Structure I
Amino acid sequence: MIDEQTALAEQQKDSLCGPFTASRILREAGISEWRGKSIDQDLVALHAGTTVPPHPDVPRDATSLQDYRYELPVVDAERAGTTAGGLAQAIALLSADRLECVPLRGPWRADAVERLLELAPELRARLIANLRRGLLWSTHPSPEAILSELAGEPSDEPRDADWDVGHFVELTTLVRGHRGALVVVRDSYPSFGWMGHHLQPPRLIAEALVRGDGREGGILAVVPAERTPAARDVAAELQLELGLWDNSPGGGG
């Protein structure tokens, strides 16, 4: 059984979902230090220009963590978070340009999400999605909904309206069924799904990337620098735009 201290080590600090996801990708790429400092979510947040609200919004069943190692600017809740551009710059800086972020914008469609996940291993890409959390399923969907989606029959599983915020997550794997598919999402709270992993339909991922709340979403494809041209070719194949999106104010929860 995993104790509370170990679980919290795998949880983002309040409002650091983007830096948390980026720091995990950097460490798993073998990049653990920068100028003698350990790479963690706090260091990424510092270099990404992350701002935090005075009273962070934390999802139900999650622990509030505000023990930041660096002083981060405090701003109004509507302006707090991390921009996609700031996160991309921090990843390039802390990896000494070994990793590059290829920013992908819509038009987002379920088939584009599926194909991108299928091609990610060939690109050696890690996909950081900046989306609207409230348009996805709960992180504990019913077995009936999962089986229905894999069979190619869209489910009317309720959306997760309890925490409708801008959020950074990693899209890791495409699970195919007889006629349908689901995306494995690696989240930043261990209370979400199974130790931070949950399943979502590609159609809802696409909708959440569009957001529909007056802000934009998108995906940062984090690739080894030499794979950048191939990642750009994939964007063209999928008819996705190359470029950063405006997810501020409210850059991520």
Structure II
Amino acid sequence: MTGLMVEQSEVTELGLKNDRLFMLVDNDGQFISQRTLPKMGQLKASLDTNTLSITTPDNRQLTAELDEITRPINSIHIWQDSVDAFVANDNINLWLSDFLQTPVKLVRYNFSKPRASDPEFSRPNDTVSFADGFPLLLTNKSSLDDLNDRLDNPVSMECFRPNLVVENAPAYAEDNWKSIQIGTHHFDLVKPCSRCVMTTLDPTTGIKRNDGEPLKTLSTYRKNEFGICFGVNLIPRSSGTISVGDPVTIVTMSK
């Protein structure tokens, strides 16, 4: 749904606390995102202790207690992964289905049956939430500035849905970082982030741009073995709180 800005967050092994612990699936248990259902971008979600709230553009609000999302559901599908989760009560699912005009179910992450992150780029026992593949996504403001210099109509960083944004580093310097420290907490940079049609959606309306940007321009100079890349995927190696303004230290770089 719409991204949320926070001034600080606890870091867990799954990424930022509460990030991507809820998801929509279809009747077959297949995950749904704005790639196929752009209208999701019009919904705003917030979590207050044990209450999940979802708000529409006309300020209608769904409020769901977490004890209303406790029915076990087996084998929901995220790309090539099948995981167990908890599914919301029917009244919640019907409310969301009505707004989105397609049958959906709201599911919640099952911490007792964690999902493994991609073993090709991870250590044994590394886990991930309902994110595409890794706990965190980092982007660089200078990289966005460089991209926008190539575009007729600049885009915002929200188009790339990062968890972390660094400033005061050269454009695309993040390509060569292998591990970093944010404040006192360590992170491994494990894989460039390949980008998709999500980047072409307006981050507040969910409406797709007609010109294919910024993906079209990125494809001319940011394409590699992983695809069209912008930003890097991270795995936390320590837990604790990080805040806007924390210093970022490059610990190791690729050779």
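Taking FRET efficiency 1/(1 + (r/R0)^6) of positions 31 and 159 (r between Cβ atoms, R0 = 30 Å, to 0.05) as the criterion, which structure among I, II has the greatest value?
Top value of FRET efficiency 1/(1 + (r/R0)^6) of positions 31 and 159 (r between Cβ atoms, R0 = 30 Å, to 0.05), among I, II, belongs to structure II.
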Rank structures I, II by relative contact order in percent (Cα under 8 Å, 6 or more apart) and report only the one at the top, that is, the highest.
I
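With mean count of other Cβ atoms within 10 Å over residues 127-134 coming out at 21.4, pick the structure among I, II it was computed from.
II
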Using semi-axes √(5λ) of the Cα gyration tensor in Å, for residues 143-238 alone as the calculated read-out, with 25, 14, 13 as its value, let me know the right label among I, II.
II
From the coordinates of one of I, II, log10 I(q)/I(0) by the Debye sum over Cα atoms at q = 0.14, 0.17 Å⁻¹, for residues 103-166 alone came out at -0.63, -0.78; that one is structure II
Kindly point out which one of I, II the value 49, 36, 27 was derived from, the read-out being Cα extents along the principal axes in Å, for residues 63-190 alone.
I
Starting from the value -0.44, -0.65: which structure in I, II was log10 I(q)/I(0) by the Debye sum over Cα atoms at q = 0.10, 0.12 Å⁻¹ calculated from?
I
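-2500 is what came out when helix-only ellipticity at 222 nm (-39500 (n - 2.57) for each DSSP H run of 4 or more, over all residues; to 500) was calculated for one structure; which of I, II is it? Intermediate values should be presented prior to the final figure.
Values: I: -9000; II: -2500.
Clearly, the read-out refers to II.
Each reported figure results from applying straightforward, stated rules to the coordinates on display, with no laboratory input. Here the structure is a predicted model, which is why all the values come from computation and not from measurement. Cβ atoms are built from the backbone, for glycine too; each structure is taken alone.
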